[in-house]
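Okay, got some structures for you below.
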Structure 1
Amino acid sequence: MSYARASDNVQRKADHVWAALNRDVEFHTVTAGFERYVFHHEALPEINRDDVDTSVRLFGRRLSMPLIISSMTGGTAEASEYNHIFAEAAQRFGLAMGVGSQRVAVDDPDLEWTFRVRDIAPDILLFANIGAIQLNNGYDVDSCARAVEMIGADALFLHVNPLQECVQSNGNTNFQDLAVKIREVCESSDVPVVVKEVGHGISARAAGLLADVGVSGIDVAGAGGTSWSKVESYRSSDAGLVALGSAMSEWGIPTVDSLMAVRSVAPGLTLIASGGVRSGEDIAKSIALGADTTGIALPFLKSAASSRDVIFSHIARLRDELATVMFCTGSRTVEELHNAPLAKRATGSI
């Protein structure tokens, strides 16, 4: 890769963080869908709140609650600072964490340090991250293994982002036969491989393809949180791409719809719900709707931009909210929460 191209990739990473923190990048007319459902309140939960256990096991590792600090950034000094804050939070609270796309560091080893967090978080479940589209652009199973080894990861995210690539300047849009390449990675990988969208959802058809090629899990990353079409339109100087990004800014499958569609066709896969997860109640609803765990990105980035204490307080609040919902549904464990009654919210006047 030429220096100019590498520099472009680093600048793109910086632009993404800038846009996320300084521009309106969230969906407006499309919601994640959590507001459509309501738990049955149990006035006699018949359990002690002190006995509520929010912990889960994910890929053989214990998490204190079903939550991943989702993949966000890397490649710059600022990104490294954020990754260190995220890792410190994950270590302190017993959460999982994913780093941002490591393409820039695979291409330029001088940037590997911006993704490394093991010295801060030796015990967390850590996800490496590579764009699946790169498998059609010169990357192979060795490239994926290098990303995992680079940060001492326990699992690998392969992210898929067709809309983002369409809106991105010089985006890679050749997704032809990508499932075959993903199969090769799954068959060769020493760690679990999870395919995730970046914020526009996974369809039942895509989930079926992914299950067939052997992925260990799917992160639906549905619509309702951050719109990467908006992010890319803010950083583009191409009027046509700006217009396209604006036109497609509300595109995607709402998280709840994607979650249920994927669970229906891939019941045996680990399922992660992300995209518009904003509260402990959203986490609880995700579990009751079939997810094994959840992921949050943008709200944590904004908290980390304020201070470590702010993100620590944010996570503690989410944990308290989740435990309270579990208590008020009579769910002593997350396994019991899977079976907590969840109904569609009534609409209209009574």
Structure 2
Amino acid sequence: MTERPRYLFSPVSGPNGAGELMRCLIIARELVRAQPEAEVHFLVSRTAVFREAVEFPIHDCDASPTRSTAQVLGAIEDFAPHVVVFDNSGRTAQLKAARRAGARLVFSSRAPHLRRKAFRLKWMRLLDEHWIVFPGFITGGLGWYEKLKLRWFPGYRVRCLDTLFPPSEPGARLDCLTRNGLEEGRYTLFVPGGRSEANRAEDPTELLVAAAREYVAATGETAVVLTGRAEAPPADGSTGPKLLPRVAPAEVQHLLAGARLVVCNGGTTMVHALAHGRQLLAVPLASDQGRRIRLAVKLGVAATASRSPSAIASEAAVLLADGPRRDQMTRRIAELGIANGVDEAVAALIELARRAPGSPA
């Protein structure tokens, strides 16, 4: 029997946020579509948000994998992966153990301090690839010292991936919109985001539900709120916004791609909306989002509002009514050229597995 290529994903996970876990799930699902024989396992905290969404075998961690070294080392020994993906997680001991086991290593970073961690010399000696996941207008691109270090380590590959999400194919998108009673380009989508990306608002869902109610009352526009909850709160009848419960990552992308206007936080959702070419109003709901939104506004690819239902509803209504401004925003977004990097990420993982010692390829 031919051995199967083995991939181990080790995303940050815990009770407060799920960005890394969901990003790895997106990559893993696209990976098995491209390589059906792939064997994929995950390291996940027992307390992780959306843990139940992981359909792949799980190696339990008492905390996030970064703080569960014994369990990470045990998973590496038991599973013997050809590739390990550390998404914002990992310790030097974990990287060394994976390298001793013959695995190829990827580290994915978004925050600046984690990017610096991956550019330390001891990590550059261990990693095969470093994925910087956020657009260049936010990250600023590679600095001169990082470029100099790359000359010292020619085997260390840096990939700048704007964002990663399941592609929204037209047929599947139409099915999703029809199922939810929506028409493409005829609704505004409100996306609060996860609590870890919204820690400056007491309850980001309630904030955007309230804003959506005021927006519908002012404009008569169809509005949809992704509440992120197991069960959506009761709707306001036929006159209020449509409140959806927690939906799968692929459906989130269909809803983003089909919206006329998006109201969201300044985190990953903002970048996803830009990659879909959507006009958007971004609201800073976490301490690290204000700078990103200011950059997007300066580039003319987003509008913004302060964190109150009335301000959000008012600014969204103004943007909806200003056709020339929205057309200009669409042109600027196209010029920015933000792209979904999931296909590139999948291809990179498959190639790394082929190069791993003992690979079945």
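One of 1, 2 was used to calculate mean count of other Cβ atoms within 10 Å over residues 224-231, giving 17.9; which? Write down the numbers at each step before the final one.
Details: 1: 27.2; 2: 17.9.
Label of the source structure: 2.
Largest in mean count of other Cβ atoms within 10 Å over residues 48-55 among the labelled structures 1, 2 is structure 2. For the set 1, 2, ranking by Rg/Rh (Cα atoms, Kirkwood Rh) places 2 highest. Structures 1, 2 were compared on mean count of other Cβ atoms within 10 Å over residues 64-71, and the highest value belongs to 1.
If relative contact order in percent (Cα under 8 Å, 6 or more apart) computes to 23, which of 1, 2 did it come from?
On the way: 1: 23; 2: 16.
Derived from 1, not from the others.
Coordinate-derived values only; no laboratory data. Predicted model, so just to flag it, every value in this text is computed and none were measured. Cβ atoms are built from the backbone, for glycine too; each structure is taken alone.
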